[in-house]
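FYI, it's all coordinate maths here, none of it is from the lab. Everything numeric in this text was worked out from a predicted model, so none of it was measured. Cβ atoms are built from the backbone, for glycine too; each structure is taken alone.
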Structure 1
Amino acid sequence: MYENSSARPGLLLATVAVVQFMVSLDLSVVNVGLPQMAAGLGFSALGVTWVIHAYALTFGGLLLLGGKAADRYGRRRVLLLGLALFGVASLLGGFAQEPGQLVAARAAQGVGAAALAPAALALLTSAFPSGKARIRAFGVWSAMNAAGGALGVLAGGLLTEYASWRWVMFVNVPMAAIALAMAWRGVAATSPGVRTGRPDVLGAVLATAGMVALVFGIVRTDRHPWTSATTLATLAAALLLLAVFVLVERRTTREPLLRLGLLANRSVAGANAYNLLVGAAMASAFYFASLYLQRVLGTGPALTGLQFLPFALGVVVGAVLAIRLGYRFPARTLLIAGGLLTAAGFAWFGLISADGTFLADILGPSIVTSIGFGMCLGPVVSVATIGVAPSETGTASGLLNSSRQIGASLGLAALGTAAHDRTDSSVAPAALNDGYALGLTLGAGLLFAAVVIAAVVLRRTELPAPAPSPANEPAPSSVP
């Protein structure tokens, strides 16, 4: 039997919200503190980037395996183990005395996140299967998801400037402990799902190795250009491993890691393609906007973090709009509208100038972009799990998280390379501005492509079904 925590839906939703906030925060909280980490532990200029890459590699590479483990061994169990590992790794990272120790701790954080993120999302999907409660639940989840990323920049700047870069790691420990206690009480301790056969170990190894190789090849484009032999060989190896994985999944007599029929579901395929492109654009937005504020406008790390606060608030506004509009319009319509609004914000971002100001060049597009982004997050998760069997919601959740993570790595590498080529290695503010503006404009193009996918691939669905009777679904008041 799969976990069904409908008896305490409010506490489960709060637990999942804290978990997602923590995971999203950890994707961005270290960015502002990288220079201080490099100075404190003796990283080289390129070596310090592995503080980010180590997390991205293990998180993105193990998400499919984490989702399958949640389905097979129980979502509550996998969630608790992931939270414990994440908290311990954060604590050890804060006490790191040399570069290798911090990188290893970040890698361990990624392993924990790859376990807990799909388990938490699968729990949410199962607890709120339909109706208005589902719309509200995913609205709360989406707000916490994006707010964590935006507030991570703020927290990273404040902690780095007024405490120490070590607190960038320590800040996760109390959040993990709180989430662990909430999950212990808020998620029903039921038995795992029925196991239909032996686990597909070969498929798990191939998928994990292929995903790790793909992320590894992407994130190293800062050292090895896209056309270099090293990058081409790494990406070719990744594609070969993933191709063999597909063949194994088609022929295996064991329980597959990813049932390929899941990808035949238009909602699943379309939502993941949309999510990949949105993830690619948004990761680049945080990166370019942060660099523009610090390297072009000369803003300090703490103030840079503070200036991302309007973005976080805008995401919350967008999530609330998605909840209210979700009662009247299908998710496909919200994905199209939200994508167009976000693309408009990126196009506005592309007009930044070397002699600009925060009020003139950052605040306006931040508000437009964040509201559009907030409108997209809940609906894309809801669409990605439509028609998915309860026994596969963990796998579908892992796939969605994986598409976002791969998109973030791919987008940041691709748009970062384009921006670097435009600057021609110059450190002059005007040249840097031109590069960042190009990257942000290309992000608008990615978002427009996401809108096309939503319009063409996703089905025209009816309005959300009314909530079932109170006997079958918790009352609306039980959802925070």
Structure 2
Amino acid sequence: MRQRSPWATLAVLALAQFIVVLDVTIVNVALPDIQADLGFTPETLQWVISAYTLLFGGFLLLGGRAADLLGSRRVFIAGLALFGVSSLVAGLANSSEFLIAARAVQGLGGALLSPAALALLMVTFDHGRDRNIAMGVWGGLAGLGGTLGVVAGGVLVDALSWAWVFFVNVPIVVLLIALIPVFVPDHRHGQDGPRTFDTAGAVLGTAGLLAIVYGVVRAEPSGWASFEVAGFLIGGVVLMVAFVRVEARSKAPLVPLGLFRSRALSVSSGALALNGASFLSMFFLTAIYLQQVRGDSALAAGVHFLPMGGAAVLGAVVASQLVHRVGTRTVQLAGTVLSLAGLLLLSQASADGSYAVELLPGFILFGFGIIAVAVPAQIAAVSDVERHEAGAASGVVTAVYQVGGALGLAVVTTLSISHTTDALTQGMSQQAALVEGFHRGLLVAAAFAVLNVLVSLATPQLTPDAETVAEAALAA
């Protein structure tokens, strides 16, 4: 058989990861159009984002286990196909419920293909310089996907319609599936230990999180003391307790609970969850604020986000260099303070103030700070984990970030909408009320950042060498 170029394999795998990350942000600038066309209420609109992130985070560990047992290339193709079909269905959706369901399936597809793609990359490149270069390309494209997503979304919404933020995935998926047999080898290897799925754990964990998020979302219209809200919150907690019990007894757990004996992993997971809550909340609120309050087009909103993406790229480079010199805790603390400062600055923005004065400084500080938290937290998370458990540990922190983002977004959205509604009942104009809700939501996101300062203070101080950073990047 003809020898495949590992760099061609990397191109296919990185493009797949690119569209998964792209889909986290590309939808944000389309939210006002989606709300208007499909009749979303302000309370339910956040599910366009949360359905994707919850299923992605909830099934990420099961996706990694499936890749181990069934073969990475096979699961990669299955995840891509599911992602492509659900993208097509999302673009064709004619109701809010239909779109939310399609987004959930999209998240499941991403949870299958993303860990399988990383596993394929790991066996394609030997440990050392080539693998580090490959992971640099992988991480760079993933970051670029998040940054370009808001601009690409703006272009597609303004030129065509919101449906095209989903349709754009379909030809890319078809191309990738056609290229996989040519450029991606089918690595098969024997497995040690039980060849079983912890399906019960995946279902219980995801169902529990969905119930809790739904309870928080319904708290604003129904009241925290209502039977509906209390029932979902209590039910969610019960499901999560059952999830922990199942994991403790499972012979092949999705989450090896013994990992949490590592203080570094436990604390870093909390930091990443709070980081995800701040990021998704800020992105969601600001995308709506730019369009519904300031009157930006979808494209203009995307362009206004670009400095934040550039600051994040710079922050990743600076943070990865500083951890060698001053340690992970110091960099992480600095990142939390910068992201907090960015949120506080943005929470002062008015309806018609100057972008350069009222928004740009906050975007830059937040973008730089949020990634300066993520880099050292990911390094610390796997610092004292056994090598054979590094993959499981990285899966845990990735899933925690996604789920923390979804839960944080639910809390922020609920409190923001409640404040907006109160402002309207007091006679404020719709624009003024939206600004009030935007400010309240960002202050709640800032509260997450304050908590993250406290969590970061409890993080062990590590000064890793370059090899440790490279290994942490691979796990992440």
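Here are a few things to note about the model shown:
- Of the structures 1, 2, the one that 63, 45, 42 was derived from, the read-out being Cα extents along the principal axes in Å: 1
- For mean count of other Cβ atoms within 10 Å over residues 98-105 computed as 21.0, the structure of 1, 2 it came from: 2
- Structures 1, 2 were compared on distance in nm of label points 7 Å out along Cα→Cβ at positions 18 and 442, and the highest value belongs to 1.
- Calculating mean count of other Cβ atoms within 10 Å over residues 66-73 for structures 1, 2 picks out 1 as the one with the greatest value.
- Structure from which -27000 was derived, helix-only ellipticity at 222 nm (-39500 (n - 2.57) for each DSSP H run of 4 or more, over all residues; to 500), options 1, 2: 2
- Test item: distance in nm of label points 7 Å out along Cα→Cβ at positions 178 and 354 calculated as 4.4, pick one of 1, 2: 1
- Structure responsible for 25, with relative contact order in percent (Cα under 8 Å, 6 or more apart) calculated and labels 1, 2 on offer: 1
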